[in-house]
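Quick heads-up: structures coming right below.
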Structure 1
């Protein structure tokens, strides 16, 4: 057993109900899990019995499968003595459908290792409805015939599902047909070219089936899973959160990267589970959280407020409350600036950005078109008004996010605009769309056409923010153009293209997102490519005078204690931002909705900015209409 695996058996805070292992990067965890599986495979060979593996799909296990393939090819790890059972399959979906889990597992693992085909088991997505129950029973019996699952690999959905055990699934449930939750379908929408194409049902192992495994390994990456993971790990088990039932398993471990673990009490309120070192950063976190929790502005907090909320040690070390309140108040106040590019001819001692140079070269990196304006449309307007030299670079075309209906609309418009003469490309696109099935992948020319749609939307959106078209560049990184959602893989060419841009622009400021994204997502991969390119550029002089600002475009904003630059937006600027987002026509139904009361993407983005401003107001600072916020990357 590796050090990392054994660590999970003991490293857990007082409020965590399952063993949890956390690392900054997913890859360190992946190597340890792959090592555990490799050792189990070898032990099964010695014992002359097959190792029975339960496998998951989705983006989460992809890095693990790639590591297992590498070990097979480079280290001789054989899977001839392995029997696999997959968790689930969409229903009804044929094995050859590009989004079926049969196809996924072949592409991501089985076609690259030496496992015999008759030792691969995946629930059927094609059984007749009246035969599904019997097929599920047979699946359970086959698992039992091998003595049960030795190791079960899991991810977790935003609903808290494991497999497709949606909220309401009981701890004794077995393999069965289930109806998919709306949020699950929204998350899968882009894979299926629209939510309306996502199957309504799925066949899944039950929670009881999973609980019967001898060893359970749950992996999760990225901040989008942080809240549901906290509840699954720390709260009482409930049917509304099926993953929480894993607390009762006697050999389970949750493996998380830092972003996925960020909502756990040990990070969110470490003073409640131990005795942390009270540096200024942690003190600001505790004081701002206390202020928001009890509804008192920073400057009105009393010693007893700290003492009654587990912060006596902080007051002892850095108090009294009056002095601590003033210090934190000033720290938060100094984050606010109407000059995101720096205020010329001003004392910048307590400003987040430098005054010099007065006109900066600014590089905004957006993984897909719209990520930029969703998070920083108002800031873009401020930068343009300040006369800074702006370059907005879209790292990918975003073509995979364009529904066929939008492409059809655009092609028909082109033909009508040319008075019946028609564009050759538009006619080819319409011909393909006429015969294209729901499950068919887009041709190269259709993806290119959809990319043109997003380019036009992006230019129009930036113009609304005052950024002219000449400031826009499209990198079309190969990892995206040659890949598909959940199956991307970046390479040296991606890094080199971005490195070339960095050295051409030589920016004083870079705005980038994706640092806390799922490593397999477009945003997560884009940030990884940026990080590699930036590290290679460090030998250049311009890097020493460059600030990198992180923004978030995933609908989950920075916390008040994390913010290092807060850019207020006036009501007029907020309306401009809404218009800029609205101009991304093809995306209006493509962004996952987190709040059912707000069904438009611009409403969600604006509400997020208003919430940040409201929190600043609650802390006792000036009241603004909205605030966009950033954290400096180091």
Structure 2
């Protein structure tokens, strides 16, 4: 296939082996997600390209064409991946007709074609004759297979979305080298290539790529990696995956490994693998996931931590980990069809992922805490100081281009299908097309819970329209052509199965009251506090919106939540309520509690904003979890 030939669109994940199949025939046409994608095209992508050039990522490739290459620029040997992730995002944009970044795409693809070694090897750090290490010498930290994974994903996207196979030829040469080199032994210190190899198998039909992906999953935890700096748990390499008692170690590595293993299951049907993944997923959701959907509580090793170890102000919750959890969630949904995976996917999308990008699309969070103290200035535990809020770029800039590629492919996660039915996984203005059915969806979700779906083309016989009911939603109603519908609700789904006609209208109403969430009593960091949510959005209070009292002294009770009301601010919905303000705290760090006296309090007004929007108005204090009033050691009613 040449770069000028166009093929039907296919999504980021293409499998026919699960309980449901991914559907690439969706297009987001409006609403918040559409606004995000437009911002991605107009602001984040140009900014990312500018930063990649300034940081030397492109020059690291072009210098290899010189007789005496200039020194490699950057601290890490895996910076090629930031180009690959950006190319993956660009493949979606170019495939949709936006040609603004075509020059950059062609430039980088051309460089990759020219600098690739004769045996297929490709890495701008290790191909340098002056590199401190040789190719494949340090599998633990060299990240060469991790690089290959992102190259493959960019190549598959370009082939599917653009009909351009140039990158695919480069990637398959490198993948063939990996198949030969690692046929019997070896794994990468950073999982990621597993997902990519399975997708390369799906794209090419070459089973050796699937075989290697399965081998990488099975080898982890069998003593084939030399651990350094961190112990085996960090690499998910202390026991085989099927024996892993809980998600552990470096959060991004864990999520990528699990997503890759889910891909392997989808193609091989290995039930022992799926059962292990389901057990790990359920344990993660029950004990290790932040209320925002963020994963990872430790700065020192970017790791997940113990069960219920979820400190708010020290939440690491890396943006890349959020993307990894969504990748895992989507594959588990495809495998089993369960709506519980989409509930987490949605929570991560609108909170832990979305918060990683500034409102203008040109600054990023690497880690995503749920609290900012008034005197906080340090950005992470590895730095002596640092900027207070989002940054334009990072020394390890893995998150910004990851945001770019994920934002570009959001339409791939709107719907899925199975024989005789289409499943609506996400609510957003969109058009959805299958071979049998064509739908137009209208909604103001996530700000509003009313969804209108109009049938524009229908098959001759009965067909299923399956609507997801989010786990937070109660008292859901459905009408068809204005008539109430008593369709069965089961496992997070409402199934409408009937003969459809063009013009038929389905209306789904998901009430969105303000909710208060507590936390498990073993979760010490937020015991006795509450967080607010509405629909899929988690809310927080910034000091900007609590002028009468410090956010650390706000006391919000159940009655305050019941009486909260919504208000439009710009394009968002905020929550306005009255709360109590505790008196200034005692000077002692550990004062004796007044067991028989109520604390004097003052009623104040406060506004809670969507968590993903915090940090766009300057560095002030912020809280997701707020204190609750109490008297005699008990919460006030």
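Values in this text are rule-based calculations from the coordinates and carry no lab data. Since the model is a prediction, treat every value here as computed from it, not as a measurement. Cβ atoms are built from the backbone, for glycine too; each structure is taken alone.
When distance in nm of label points 7 Å out along Cα→Cβ at positions 84 and 484 is calculated for each of 1, 2, the greatest value falls to 2. Identify the structure, out of 1, 2, from whose coordinates distance in nm of label points 7 Å out along Cα→Cβ at positions 20 and 44 was calculated to give 3.1. Label of the originating structure: 1. In this comparison of 1, 2, the computed figure 3.9 for distance in nm of label points 7 Å out along Cα→Cβ at positions 412 and 612 is attributed to 1. When distance in nm of label points 7 Å out along Cα→Cβ at positions 276 and 396 is computed across structures 1, 2, the figure 2.5 traces back to 2.
Here helix-only ellipticity at 222 nm (-39500 (n - 2.57) for each DSSP H run of 4 or more, over all residues; to 500) was derived from just one of the structures 1, 2, and that gives -9500; the source is 2. Match the computed value 29 of percent of Cα pairs over 40 Å apart to one of the structures 1, 2, and report its label. Label of the source structure: 2. Computing distance in nm of label points 7 Å out along Cα→Cβ at positions 436 and 468 across structures 1, 2 gives 2.1 for structure 2.
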